[in-house]
1. Given a value of -12000 for helix-only ellipticity at 222 nm (-39500 (n - 2.57) for each DSSP H run of 4 or more, over all residues; to 500), calculated from one of P, Q, which structure does it belong to?
2. Can you rank P, Q by FRET efficiency 1/(1 + (r/R0)^6) of positions 37 and 173 (r between Cβ atoms, R0 = 35 Å, to 0.05) and just name the one with the largest value?
3. Quick check: 6, 20, 26, 23, 14, 6, 2, 2, 1, 1, 0 is what I get for P(r) over Cα pairs in 10 Å bins from 0, in percent, calculated from one of P, Q. Which structure matches?
4. If relative contact order in percent (Cα under 8 Å, 6 or more apart) computes to 20, which of P, Q did it come from?
5. When mean count of other Cβ atoms within 10 Å over residues 29-36 is compared over structures P, Q, which one is greatest?
6. Looking at FRET efficiency 1/(1 + (r/R0)^6) of positions 69 and 229 (r between Cβ atoms, R0 = 25 Å, to 0.05), point out which structure of P, Q has the largest value.
7. Using the calculated result 3.5 for distance in nm of label points 7 Å out along Cα→Cβ at positions 213 and 261, pick out the matching structure from P, Q.
8. Comparing percent of Cα pairs over 21 Å apart, for residues 61-188 alone across P, Q, which is largest?
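Nothing in this text is a laboratory measurement; each read-out follows from the coordinates by a stated rule. Note that the coordinates shown come from a computational prediction; the quantities given were computed from them, not determined experimentally. Cβ atoms are built from the backbone, for glycine too; each structure is taken alone.
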Structure P
Amino acid sequence: MAKRQVQTVDVEVVTDEDESQRESGFDPLSPSESALKQELESIVSGAVWNAGFALQQLRDKRLYRDTHSSFSQYCRERFGHSRQKSDYLIAGANIYENLTSNRCQILPTTEYQVRPLGVLEPLIQVQAWEEAVAIASEKVPSHQIVKKVVRQLTRQPGANSFELGEVVGIISKDNPQLRGKNGCWAVVTAISSDTCDIKLWDSEIEAVDIEYLKELDYTEEDCESIRKLQGRIERLQQSKELEATAKGILGLLGKIERPYLTPLEEEMLKVLEQAYG
């Protein structure tokens, strides 16, 4: 009797892990690739903190004095960022060193993640960071998570938790200083225990009680976008020939409730910049 031929088909065995990776769109790394990734990530992360330590020495030893009269001018012309940005990097580097010396297992990768810790004492910084890591399921916590933990640790009636450079919203209520400013955005330029100095699209106001300011859920990139918009508006306002229509457009941009311009808004702003040089 002739043997019956049986056709076979190769079947790929798919595990739950493989299936989850496919659904997520991730492509797993080989052991050597994973090791290289960790090595490169450590180089990138280290560069952030090394920059802070280097800036601290440049500032404290006044190594800029052969070319610049101030550290602020030096930072702006040599590195293209503000003195405030340098101060953030310096503070972040010191916080990072504090966390590493206290043997925290999960460490930050950017200065922005640890910025809220700057108001705390070194030992409390470690406590707050570990709590934030726990909330983030043993992963690097976001700026927002760290900020919430810091607020809980420093919760006091009227406590000021706003940060320099933060973009906030205006709640004018019955404040005569803020008449006509309700809903506008503003950048925090100075902080005291219960007030902030703020810079709006058309003016600067000192010592605004924090009850008239609201937190906006903006990232550092979002805040930087608004700060750049503020700079563009400020340059336009230096023109003595600014017409009422132009001022009206700038007033609308001073009240946008998002950290970006629409294509139409960007086009209108460019038209004004071209018209007023």
Structure Q
Amino acid sequence: MSARTLAWDSVVSMPEKNRVKKPRTNGVTMVIDKGLGIRAAKDLLELAADYIDFIKIAFGSPALYPVNLLAEKIELVKSYGIHIYPGGTLFEIAAYQGRLPQFYQRAAELGFTYVEVSEGTIDLTPQLRERYIKQSLDQGFGVLSEIGKKDRSIHLDPHAAIVQIEADLANGAEKVIIEGRDSGKGVGIYDEDGKVRGELLSVLINGIADMSRIIIEAPQTSQHNYLLTKIGPNVNLGNVQPHDVLTLESTRWGLRGDTLRNLIKIRPPSV
């Protein structure tokens, strides 16, 4: 997985043989950071940096950090080879207030490497989405766009989502995120109990040309298990809680019963 020697190297081999290792563009894990301090962030990175590709500082919470502390945290994350960006809500506030030039300038000064172009709360025309994606690229940021609303009364239309996903990718977004919030309930591909709407997901899978360009927000471990079983060990997952990073990576590698069971059916155990 990395140059580090792992605790059970040479004793057991990983059950899943198709898991992609870093550096990777597929099978990425995006962690949602809802308020980790510097010491907690360092603890997470020392243990699990090999299994994290993006960290999102959630919501508009970057606006509440002391500037020096936020810059220190961003530099720490980047030193472990992980991209970091502010949540889409902060972008939406800046867009709504007509402050995007200032937003880009401050994001660059702080050291952010990506921005998220979203409309979870505000409404954007396709033309504005295109403009904002291209503006963000011109400012030197990697771009993740997001599909879906945070309002539970507005359900995801998979056919419209597919059209917008393909447009965002054509306009330069590196990946498109499917909204799941930090709860994973009642939005995106999830019902009110947090269960995956299987038929909706199937429409998306069948209609999207390249699933490696999609990040599905999945804050619950039950959602990880479902999506890994349905799509495979290299599905891109986002809004992963910091304390669930190792659990998710274990599931990706077949080190947890949910995925190990399927691998054993394919390859019976040695005797």
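1. On the way: P: -15000; Q: -12000.
Label of the originating structure: Q.
2. When FRET efficiency 1/(1 + (r/R0)^6) of positions 37 and 173 (r between Cβ atoms, R0 = 35 Å, to 0.05) is calculated for P, Q, structure Q comes out on top.
3. Numbers: P: 6, 20, 26, 23, 14, 6, 2, 2, 1, 1, 0; Q: 6, 30, 36, 21, 6, 1, 0.
Working through the options, I get structure P.
4. Details: P: 10; Q: 20.
Answer by label: Q.
5. By mean count of other Cβ atoms within 10 Å over residues 29-36, the leading structure of P, Q is Q.
6. P
7. Answer for the origin of the read-out: Q.
8. On the way: P: 53; Q: 40.
When percent of Cα pairs over 21 Å apart, for residues 61-188 alone is calculated for P, Q, structure P comes out on top.
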